[in-house]
Structure 1
Amino acid sequence: MNNFLSGLLLACAVLPFLSVATEDTKTSVLPLEMFYQGERIEQLRLSPNGKRLVALKNIKEDTLIQLIDLTSGESVYLGRTDNKKFKFAWVRWANDTHLLASFRYGDVRGLGTKTTETRLFSIEAKEGAQLVPMVRAARDGEHQSQFQDDVVKLRFPDDDHFLLGIDREMPGHDSLFQVNVKTGKTTLIQRHRSNVASWLVDRQGQVRASTDYDQKTTESSVRVLRPGQTEWIEAWRWPAFSEQAISILGFGKDPKDLYISANHEGRLAVFKVDLSQADLPRQLILSHPVYDIEGSLIYSAARDEPVGIYFSDESSRSLFWDEEFKAFQAGLDKVLPDTVNYISNLSSDDRTYLVYATNATNPGVYLLGNRDEKSLMHLAETFPGLNEENLVHKEKITYKARDGLTIEGYVSRPKGKTGPGAMVVLPHGGPFSQDSNSFDTFSAYLANKGYIVFQPNFRGSTGYGHQFLTQAVGQYGMAMQDDITDGTAYLIEQKIADPKRICIMGASYGGYAALLGAARTPDLYQCSISFAGVSDLREQRNSYRNYTSYNLAKKQMGKDNDLLEQNSPLNMVEKIKVPVLLLHGTEDRSVPVKQSRMMANELADENKVFTYIEIEDGTHHLDYLPHRKQTFEAIDAFLNKYLPL
């Protein structure tokens, strides 16, 4: 057996898909496991013919690939992982009879530099089927690709084949292969080029566009092949963090129609580019005056045409420009008025579909719909037992930072509590990310426990336009941190937060912000919790030396070493007055565990009150259930001691 498959247990047990435990959850404070157990069902997908479903199902520490027949109701497990050696990155239908599954590993090539890697397999959708690798092992002189799951197009040129981009011959530069989903046999379609990182094809499968990234200059570029032409042209080129950046979203049914995300009046918008014209004119399809429009296109499977986009403003949702699908979405929203309703998957004739319905008090419910029968059937809850009985809505707030910039944030208030209360400030990671009014486990846990929760979208957060985003470039710990401080002060002024009972907590960049908050504003918070947080900015930037993103990291985090040192919590430990909790996984690929080890040593040298918990084999994303359990229990105990309710 291929060594990548060791640890995978093929299973044929038949279990009901809808069997989920329904706990009595109407008590005021829920057990911790309700939050750290994770989603019970993930990545539910409908087969092209609309007759079967596949999903990832989590049962305690294990994740299983589950196949469900919608006609007979039978369910079988096709594969299992304990999430230690690898986890399932994704699973999807290759056609009506076969599935593709991406496995995510940690450093399987043994190069010395810790990496995350993917491997791609197919499996026939039937009981007892075996995994078939889609990429053979590298031969002498060939490059062993780090990422092997870049599926460029499914079901091409027929149901038994798909297109796969992989850097087999030149690291970082894909060739395009046609792969037989049943056997893994490959045929070269497009050879790599030194100025191409990856290839894109139109809806007919013709190689029509390419992207490239120059790791030395940090410039990106897009080349296109216009219909009826034989010569490739460079359409766009831009430096990192430029307002001229382009994201290719996909092609229309007509090969001349290329959909992109690009700047429009300071915000990202959707355009359709006419590749048949020499000047590549753009037609504005969708824009928003306040928020960026970015995400993945929604296609009508029957028409093979983009009809909308998954869009995230103050609440993530589907946004359509096609009239048929506008009416389709409006009908769903009328039936399900209290949730944001995603049409997440369509059968090949657009008649059978999956809906994912969610909001802050509904972590997510999958429903199966039939447009001809006008039916909508409940399938499964992602977090059974978490609902409006025990979760709270998030209130969007706006406030002015000290320099006058308007900042948005979200406040969760515990049920039945009024007046100033104990608050946890919860800045997001990234920092190029954002919080919304949707469900997330940490804010839900804290609010259920009894804390007010504040989630600020400080400058550098995504979704608010280019100028807002790029104020984070080379500015870690400066005005970004002031935005968090000013938001906390605003909630004190509004008599929402008790000024004597505030803790700051975060993960990754949020963990850095939690440590910096304790050091820079030592009288504002009563405790600080950092999971996988950065303590030394210069060391974190330099940790990318062995990666292709090193020059980008230097531009993003800054080249001024003195400034990086000034804004590193490691160099401010003597100012910290409050108890600190540090948690870090030893197998973190994003923020090395060294960051928390250094901080713990410095806290010890300065005789500060702190707890350091190192999670053996833990990752940056807490992929393994026992690691989530350990983390939640540590946070809970720390808050009980230093921010009691």
Structure 2
Amino acid sequence: MTDRPRTPTLDRVQSPADLRRMSDSELRALADDLRAETIDAVSQTGGHLGAGLGVVELTVALHAVFDTPRDRLIWDVSHQAYPHKIITGRRDRMRTIRQKGGLSGFAKRSESPYDPFGAGHSSTSISAALGFSVARDLGGSPDPSLGDAIAVIGDGAMSAGMAYEAMNNAGALGKRLFVILNDNEMSIAPPVGAMSSYLSRLYAGAPFQEFKAAAKGAVSMLPPPFREGARRAKDMLKGMTMGGTLFEELGFSYLGPIDGHDMDQLLPVLRTVRARADGPVLIHVITKKGKGYAPAEDAADRGHATAKFDVVTGKQSKAKSNAPSYTSVFSDALLDEASRDERICAVTAAMPDGTGLTAFNARYGSRCFDVGIAEQHAVTFAAGLAAGGLKPFCTIYSTFLQRGYDQIVHDVAIQRLPVRFAIDRAGLVGADGATHAGAFDTAFLANLPGMVVMAAADEAELKHMVATATAYDDGPIAFRFPRGEGTGVDMPERGEVLEIGKGRMVREGSGVAILNFGARMLEIEQACEALGARGITPTIADARFAKPLDEDMILGLARDHDALITVEEGAIGGFGSHVAQLLAERGVFDEGLKYRSMVLPDIFIDQAGPRDMYAVAGLNAEDIEAKVLDVMGIESLSKRA
């Protein structure tokens, strides 16, 4: 561990109020200290680094100019909020970030009054800021001194339709609010789409555009010395055919672009708009993700997310894997299938690396589509590809697929289009906590008529499910798999096409049957080893499918055992609920079967290591062992203790 950096100016900061007593030169020094502290803290914990380094000066300027927390500062996604946390009274806890019992990696209302709105998913900040502005004007709070709302949103997040819905509404209402467009030419992956090109054009001719912005209505918000020049610029622009910026057309006053790392630009502009704005204002700020730390600046993802690292070299201390990751297995399997079927294509929503599509894109670029942070569009786009005769794999994390649910129902399921949903990060995901947990996909997919829903018990099963999805053309099909490395099982050379709706027997036993759906199989096997030492030998089966269920296998397990326990990494209403419905309809409960369903509890589980999170959920090996003993009427050792 390296020594802490010297941060004399930051050491004087207990809250943002201290910034408002500093001179501009002191604020510049504070930004340097804040960058050094951010790098040092993240080096010891891992986490989101590049986004925070890109907004250090902006963070200092916003807190110095606006009266937070009276003024509501809302960070979109909030990957970039680490510097904000440091100067809002949480510096002493930064080295607990994303750990059990520690600070959240995102903005969180329960954590600080300086986090007025929680985040984790993108493109929500402008909607929330508008809500705060309207609530202020309508007296929604008993505190009459509530101030402005400021949304900080990245150029990647601006690719989502929700951001434009909010801006359209804000422009129509005309409420005073501020949107800071943090344009770093990158979200998690390199930028895609027309919005990226549009922003590039805006700042390609920055001096001209500054005149143009002034001429189009921002003159009154400029400092007095600049107003005459702005009026001359307006005269100069008369007769030109170029229209206003998109943002102005939506009803916002547009200022920029300005250098987001230059305090001499940031501070005067923010002070001016705060003093003079009477409606919605968008300030276009150009920043560099990873700014000020060479290893982050040089990384392909600008240091978006890191493990612990050495500050001097930037080398990350990642543990060696004993087995391939599920994501890499999916990637390799999809490449293999695509080499034989030229109709296979892939769609991702701004997460090509995270979803394992980087290699696919490198080999089959014309068949790989990154649509930006636009999950709704991704789903319907995939539906159109399927209707056009292609075999689209819509590859989206479970937590983000939630955002496209209406499209799954209306555009895919009702039309029975063969879209293949590859759902990464199923189950609990560790340090990203509740906002990124893949808890609900089984429940919200398996209730749709005609939807096939699979879950991989291990990495070999995942390879089979990629092959199965490729071969299936009768309607939509989904398969889910967890974050992290596999279990180390032997891998087949090629995936096998599974019979739809058929599970597999893993181990024959007696008395109690355990029916798995998903990646808890290793925990089940460990539980059964412990039970074996007590002379208890449960049957183990793997359902493979939550929809359609393997009714013959399930009813056979119920008939041949005294008790049946289902285990899954999903919420109430998922696989176990479908099994219970089947058993109830067939009258099995009338015959005295004892049935238990082990699911994620009805709570949002805070970040921790995955094993600790599953301990809270009650889904580790010892929990499964205890459930078997309980259903058999045997007191477990843990209960005695």
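Looking at distance in nm of label points 7 Å out along Cα→Cβ at positions 94 and 334 for structures 1, 2, the greatest value goes to 1.
Structures 1, 2 were shown, and volume of the Cα convex hull per residue in Å³, for residues 254-533 alone at 149 was computed from 1.
Work out which structure the value 6.2 belongs to, where distance in nm of label points 7 Å out along Cα→Cβ at positions 70 and 582 was derived from one of 1, 2. Matching structure: 2.
Comparing distance in nm of label points 7 Å out along Cα→Cβ at positions 134 and 414 across structures 1, 2, the highest figure comes from 1. With helix-only ellipticity at 222 nm (-39500 (n - 2.57) for each DSSP H run of 4 or more, over all residues; to 500) coming out at -5000, pick the structure among 1, 2 it was computed from. Working through the options, I get structure 1.
Rule-based calculations on the coordinates, nothing more; no lab input. Computed from a predicted model, the values in this text were never measured in an experiment. Cβ atoms are built from the backbone, for glycine too; each structure is taken alone.
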